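Chemist: Structures follow.
The numbers here are math on the coordinates, done by the rules we state, and not lab data. All values reported here derive from a predicted model rather than from experimental measurement. Cβ atoms are built from the backbone, for glycine too; each structure is taken alone.
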Structure 1
């Protein structure tokens, strides 16, 4: 990424990388769009982000890997599927020299959509609940 240039869209983010990395980022973007069709694209923390009742997932290109950030719950729920990749509490690293597990990404995104919808519904129910005396 260049200096302190502010990125305003996922397209702007992707275009700054070499062709092969751009293709991977575009595929990840498409997998996320298909898995969360109601989500909104934005840039958050200078990374491509998909938002639906809160942030769903972020992704980013790094020197030797593609970072995928599905929140700690997304990592925990799929720790078996992600076991061959380096991961931390809320992130997983997909090495650029290995195949990207697009199917797992799709499943994680669908999991995060369900999780965020459930949280949003719980908030709505909480607001509707009359105050008890």
Structure 2
């Protein structure tokens, strides 16, 4: 297995998984304004880490393909990934439980905010693996 290709692919897949997890409430809740209130009610909106995930996809792909210095790409996406996890944790911990329970009859929405946090973890893991494969630590 070529770690220099697999590691950034894990980070890219993690970013895509994170972005897909942000779209799940739109499938579970009937009104999109309720989803907007759900995402806007925490300490920080998960849209911000979603934007960071989009940037991380581009940086990881550029580092993997050699269009940018792989060590810079690995370090930058490691920092981005840690911010994605941290901001997701802040959001998940500060969303009012009453708002979450009032969104839908589905029990899936009750666990969604923590699933978003779990979905963010492969981003820094893939980036750290990429940095390790490059011999940076």
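Chemist: Where does the value -14000 come from, among 1, 2, when helix-only ellipticity at 222 nm (-39500 (n - 2.57) for each DSSP H run of 4 or more, over all residues; to 500) is the thing being computed?
Modeler: Label of the source structure: 1.
Chemist: Can you spot which of 1, 2 the value 2.5 was calculated from, given it is distance in nm of label points 7 Å out along Cα→Cβ at positions 61 and 85?
Modeler: 2
Chemist: Assuming 3.2 is distance in nm of label points 7 Å out along Cα→Cβ at positions 21 and 69 as calculated from a single structure, say which of 1, 2 it is.
Modeler: This value belongs to structure 2.
Chemist: Give the label, chosen from 1, 2, of the structure having the highest value of relative contact order in percent (Cα under 8 Å, 6 or more apart).
Modeler: Across 1, 2, relative contact order in percent (Cα under 8 Å, 6 or more apart) peaks for 2.
Chemist: Matching task: 3.3 is the computed value of distance in nm of label points 7 Å out along Cα→Cβ at positions 5 and 101. Pick the structure from 1, 2.
Modeler: Computed on structure 1.
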